[in-house]
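In what follows, structures are represented as structure tokens.
Computed from the coordinates by the stated procedures, all read-outs in this text should not be read as laboratory data. No experiment lies behind these values; they were computed from the predicted model shown. Cβ atoms are built from the backbone, for glycine too; each structure is taken alone.
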Structure I
Amino acid sequence: MALINEANPDPRRRAFALGLWGAGSASASAFGPLFGGLLTPIHWSLIFAVNVPFCLIVLALAPKVAPSPTRAISFDWLGQTLALIGLASLVAGVIEIGSLGISSPVTLALLSVGVAALVLFVIAQAKVGHPMVPLNLFRNDGMRISLIVGFIMIFNWFGMVFISTLFLQSEQGMSPFAAGLVFIPSAVVMVVTNVFSGQVINSMGTRFTVSIGLIAMAVGFLAAVLVPAPMPAWVIAVALSVVGLGGALVTPALSGLVLVSVEQKQAGIASAVFNTFRQVGGAIGVAVFGVVATFTPSLDGSLRAVFIAAALLLICAFAYARLRWAER
């Protein structure tokens, strides 16, 4: 996002560029299960090798990118360390609730360490001279809206993909590759919508684009729940396509909102914070929805519970965004 911001100072051109960026991200989240399904028959650990070719491509292209401006500031080792310990412990603790239980000493220890480390991280960011995450970023309404909505969106999407793949393989009897095919329609919808999202943002504005996108996502989740059990694979594919369409509108709009909500010199940090919130949301979404699957009698019930929870969270995100915008 920081590179896009530097290369596209014109807001209209930047909106289009962010749409292309979103298309890459959206297609990856949908094609990942497909590629993983191709590799798991060879060995399950090869799913981690999917990233290697893309990393090598980026490394090969990186020298062609113009150097970014730098500032002589010290590296926040304390903040980095506390953030890593806090996030890793918190996610691990949520995951272990499903296998060890909430009262397990291991679970409680992980959750306690995670919360304590994150509290210390916030305190440290307020005191160090050059914090990893300047707390003044959170004073801006646009930044807060982007972070909260972005977190909820990816929390829902990653958790839903995780439960859906379990359901398709365990209760529908699909192979990993066949389950991955269910996500292809949503990938196509997301790529196409992301490419055109810049035009929607430029013509209708950020508020409209985010609002209509969140509504579409909630409708996609709720519509699937109305189908009698067990939920057919084609219903999941259609529901995810509607959800993906909404997400493809919201993500570039939020990304643009982040970049216009901070000073130019903070664009890199703001971009990193936004993407960190999204990645943490995805990790916690998988962990939380995995716990839901553990405590529900069937995966069909888990899938429906996840879809309903996702829709309710999106409705809350919509209400929060509209409320904050109304007060501005």
Structure II
Amino acid sequence: MCGVATTGTGAGQLVGIGEVRAAAERIRGIAMRTPLVRAQFPGVSGHGQPREIWLKAESLQPIGAFKIRGAANKILQLSAEEIRRGVITYSSGNHAQGVAYAAREVGAMAVIVMPSNAPAIKRAATLALGAEIVEVGVASSERLEMAEKLVREHGYVVIPPYDDEQIIAGQATCGLEIVEDLPDVDLVLAPVSGGGLLSGVAAAVKQLRPEAKVFGVEPELAADTAESFRKGEIVTWAAELTSRTIADGLRTQSVGRRNFAHLQAFVDGILTVTEAEIRAAMRAIVGSARLTPEPSGAVAAAALLFHAEQLPAYRQAVAVVSGGNVDPRLLAEVLTENGG
């Protein structure tokens, strides 16, 4: 057994498409409407069946990741008094940058609790946006505990990384754009860890195009959500297990309660991919679409490349490239290994 199950979700209401449309209007001008880029993956299309794969290029966001969507939607709804108090979050990097960026837009102080193993490139970018960083250990539970302590001491407003309706609605704008730009999409894949992106994308896609299939993808070394989805209850994995994956943005130890409720309502399945498949997908994305993915941003494409037999038939598929904040040395290593 990899973890301990907990019953009940405490999830509240599911995010409706009206809330998603309102979020899209609210964050316009802060978050970018990212393009769908066609990917010509060798060996994926063919066999007489016309199929197209598109990459939703969230790596092109101002902070290099989708997280700006939810952070902006949450922060732009704060009162003047809450903005004066400042905001705090707990993140390994991309949500940290999203909060720092959106907080700067409204003139709020931002404090970020980050794990000691956060990538240097994400830490540096967060500091450059004017945020204050408080470092803790590698467990996601340590980040939450420190954030709660600082809230008690200073009165900061918490901007959760994923388990929040306004965060989910913000991330759902990614799914809204997918359906608006590709109305006949029949398969959408997105990374999953805490569940903010997948829960939002699935909620938007399924409410706009119920016949489309939506799948989550995560590393097999951090597959707590896949286990949770299979068992029908939230399962927590230890930090020493989830920290093994190269996909640093997918190391959360358990999916959020609200997110899990959305996954149960809107998601068709969750696949896992190996570390080698993630690295191969990074090379494929760079080679076919000229996009730069971080490891977490390549897992959805990895499922299309290596696990087609576990997916339903499709004509138009979209894989969300959730971020591109990759250390240049790691990218060079991945691109040049195995003769790549």
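What to note about this one:
- Origin of the derived value 0.30 (FRET efficiency 1/(1 + (r/R0)^6) of positions 167 and 319 (r between Cβ atoms, R0 = 25 Å, to 0.05); candidates I, II): I
- Calculated for structures I, II, FRET efficiency 1/(1 + (r/R0)^6) of positions 55 and 175 (r between Cβ atoms, R0 = 25 Å, to 0.05) is largest in II.
- Structure responsible for 4.0, with distance in nm of label points 7 Å out along Cα→Cβ at positions 31 and 263 calculated and labels I, II on offer: I
- Value 32.2, calculated as mean count of other Cβ atoms within 10 Å over residues 191-198, assigned to which of I, II: II
- Source structure of the calculated read-out (helix-only ellipticity at 222 nm (-39500 (n - 2.57) for each DSSP H run of 4 or more, over all residues; to 500), -27000) within I, II: I.
- In this comparison of I, II, the computed figure 1.01 for Cα Rg over 2.2 N^0.38 Å is attributed to I.
- Among I, II, which structure scores highest (criterion: FRET efficiency 1/(1 + (r/R0)^6) of positions 111 and 287 (r between Cβ atoms, R0 = 30 Å, to 0.05)): I
- Identity of the structure behind 29.9 (criterion: mean count of other Cβ atoms within 10 Å over residues 63-70, calculated), options I, II: II
- Per relative contact order in percent (Cα under 8 Å, 6 or more apart), the highest-valued of structures I, II: I
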